[in-house]
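Just so it is clear, none of the values below were taken in a lab; they were calculated from the coordinates. The shown structure was predicted, so the numbers you read here are calculated from the model rather than taken from an experiment. Cβ atoms are built from the backbone, for glycine too; each structure is taken alone.
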Structure I
Amino acid sequence: MTGFLVQGGSPPNLSVTTAKIVDDAVTLAKMAPGTDGNLITYDASGNPAAVATGSSTNVLTSNGAGAAPTFQAAAAGGAWTLIGTAVASNSASLTITGLSSTYDTYAIAFSDIIGATDDSNCKFMLGDSSGVDSGASDYSQHVMTVKAGSSSYSNSEGVAFSGVDLSRNPGNVTDEGMGGLIYLVQPGDATSKPKITGNMVYQFTDGVVKGMGLIGMRNAVITVDRVHIIFNSGNITSGRMTVWGVSHA
C-alpha cells in the first residue's frame, strides 16, 4: 500500500505551487525541448509562446503591444547606403564597382590619400561594364584652387581631359594627406551625361594647405558602374575611397 495515512485531518496538498519552488531551482535541463533558434515570449493571452526562428541576417522586430515579436529582414541602410570602400597600400589605383541606376546620386569620400610621387596630380574617372574611361578627351572640368596665405586662385578648365582633377601639385609627405567629398549625379540611367561636383583639401608641395572646388562631366552618356582614381605618376601609397548611394526618399 502506498500513500499517506491521515488521521483526523485533510490529505496534504501535493500540488507543485510557486511557493514550493525556490528561486533559481528550475534549470535548463528541466525545461521542455524546443526548436533551435526560437525565443520564448508571451502570447496575447499572457501564456508562454515561442517566436519562430527567422532567416539568416533577420533582426528581431517588435510588433507593438499585444503582439509577439517576429524575426524580419533588416531595414534598408538609411538615406546613405554603402556601396563599397577601397584601401590603398602602394596601389597603382583604386576602383569601386557596384554603382547602378538604383541611385541618381552617389557620394564619394576620400580620406588621407597620399601619392608616392611628389607634385603628381590625382585624377577621378568613371567607367562602365567595358572598363574605366581614360581617353584624352573623355572629360570636361573647371577646377578652382586656393591656397592659405594667398588671396589669388588658380584654375584648370577645358573640355578635353583624361580625368577630373582631385588635386593640383599635392605633396607626398606622410602628413600631407588629401581628403574630401564629391558627388556624382545622373550616373547610371544612360539618359544624361554623368556630372561631378565637390571639394577637396590637401597640402601643396611646400606644405601649405590648399583647397579645391571642382565641377566635371563625362563627355558622353554612359551607364556608370564604377569609379576610379589614379595619380598622373606613381602609386597611391595609402588612403581610402568610399562610395555611398544617396536615396531621395
Structure II
Amino acid sequence: MTTSPHYFGPADERLFGCYHAPTAAAPATVGALLCQPTGHEYMACYRTVRQTAVRLAQAGLPALRFDFYGSGDSAGDSSDGSPSRWLRDVTLAAGELQSRHRGRTALVGLRLGATLALESLQDAEPIETRALVLWDPVVDGAAYVEELTALQAERYESASGGEVLGFPFTDRLRGELGRLNLLRVQRTAPRVLIVETVASAGTRTLAERLETLGAAVEHRVMAGTALWHEPNKASVPANVIQSIVAWVRREA
C-alpha cells in the first residue's frame, strides 16, 4: 500500500490530504472519501480515521482523508473554520479523489465529519455518491453546541464561549453548528450505513428519515465509548473499522 501526502485546492487556501492507494491489483469501482471530526474530536479520532483509510486500501479500495480548512495541516487559522466553509472542502476533496480514481465515490464520515458528508449531498450539484457511512453522526447541531459547552464547563469549570478544550469556538462557528439538523435533509445516497457506538436518540430517527427518502439504510448498534472526547486515552475500535470496511467493500 502506498500513501501519498499532498496539498490540493486553490493556491491560497490549500488543503492537506493523504491518498491511500489500494494494494489489490484489480481496479476498484468505488473510492472512499473520509471526512474527519473537528476540534478536539479531530485529535482524539486521528488514529481511528487513519486506520480506517489504511484498512480500506488494504481491502482494495482507494481512500482519501483530508484536513478541513483551519485544521490539521491545511491552510487557515483554527478560528477560520465553519460548517459552510467545510462543506466546500468536502466537494473539493471529492474532486481530488476523482482525479486519482475515476470510479464512484463512497463518503465515510465520523461525528461532525459524518454530518458534513450528508449535508454536502444537499447542494444544488451534489457529489455523485454511491454509498454513505455515518459513524456516530451529529444529528442535532443545537444539541451538539450544548454538549460542547457543557464539556468545556466540566473540564475547566468555565462555560466560556470563546473556546472548547483549547480550540476556538467563535460566534460564527457556534451559530452555524446550531443550525445543523440532519432530520431536515432532502437528499441522501442510495445506500447508507449508520454506525452507532454511543446511544443517541436522534440516530434511529435519522435512519427512518433517510429511508423515507428512498435509501437502503442499515443501522448497526455496536458497543463502544465516546472516544472523540479523550484525545490522550482514545483507542482504535478495530471491530467498528472492520465492519465499515467490509460494508464499503461489499458496495464496490
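Here distance in nm of label points 7 Å out along Cα→Cβ at positions 19 and 211 was calculated and came to 3.9; which of the structures I, II was it taken from?
II
For the read-out helix-only ellipticity at 222 nm (-39500 (n - 2.57) for each DSSP H run of 4 or more, over all residues; to 500), a value of 0 was computed from one structure; give its label from I, II.
Label of the source structure: I.
Given a value of 114 for volume of the Cα convex hull per residue in Å³, for residues 123-162 alone, calculated from one of I, II, which structure does it belong to?
Computing volume of the Cα convex hull per residue in Å³, for residues 123-162 alone on every structure in I, II gives 114 only for II.
Can you spot which of I, II the value 2.6 was calculated from, given it is distance in nm of label points 7 Å out along Cα→Cβ at positions 147 and 171?
For distance in nm of label points 7 Å out along Cα→Cβ at positions 147 and 171, the value 2.6 is produced by structure II.
With percent of Cα pairs over 22 Å apart, for residues 115-234 alone coming out at 41, pick the structure among I, II it was computed from.
Derived from the structure labelled II.
Between I, II, which one scores greatest on FRET efficiency 1/(1 + (r/R0)^6) of positions 35 and 131 (r between Cβ atoms, R0 = 41 Å, to 0.05)?
By FRET efficiency 1/(1 + (r/R0)^6) of positions 35 and 131 (r between Cβ atoms, R0 = 41 Å, to 0.05), the leading structure of I, II is II.
Which one of I, II has distance in nm of label points 7 Å out along Cα→Cβ at positions 139 and 203, as calculated from the coordinates, equal to 0.9?
II
Of the structures labelled I, II, one was used to calculate relative contact order in percent (Cα under 8 Å, 6 or more apart), giving 26. Name it.
Structure of origin is I.
Out of I, II, choose the structure whose coordinates give semi-axes √(5λ) of the Cα gyration tensor in Å equal to 26, 21, 18 when calculated.
Derived from II, not from the others.
Among I, II, considering only distance in nm of label points 7 Å out along Cα→Cβ at positions 91 and 107, which has the greatest calculated value?
I
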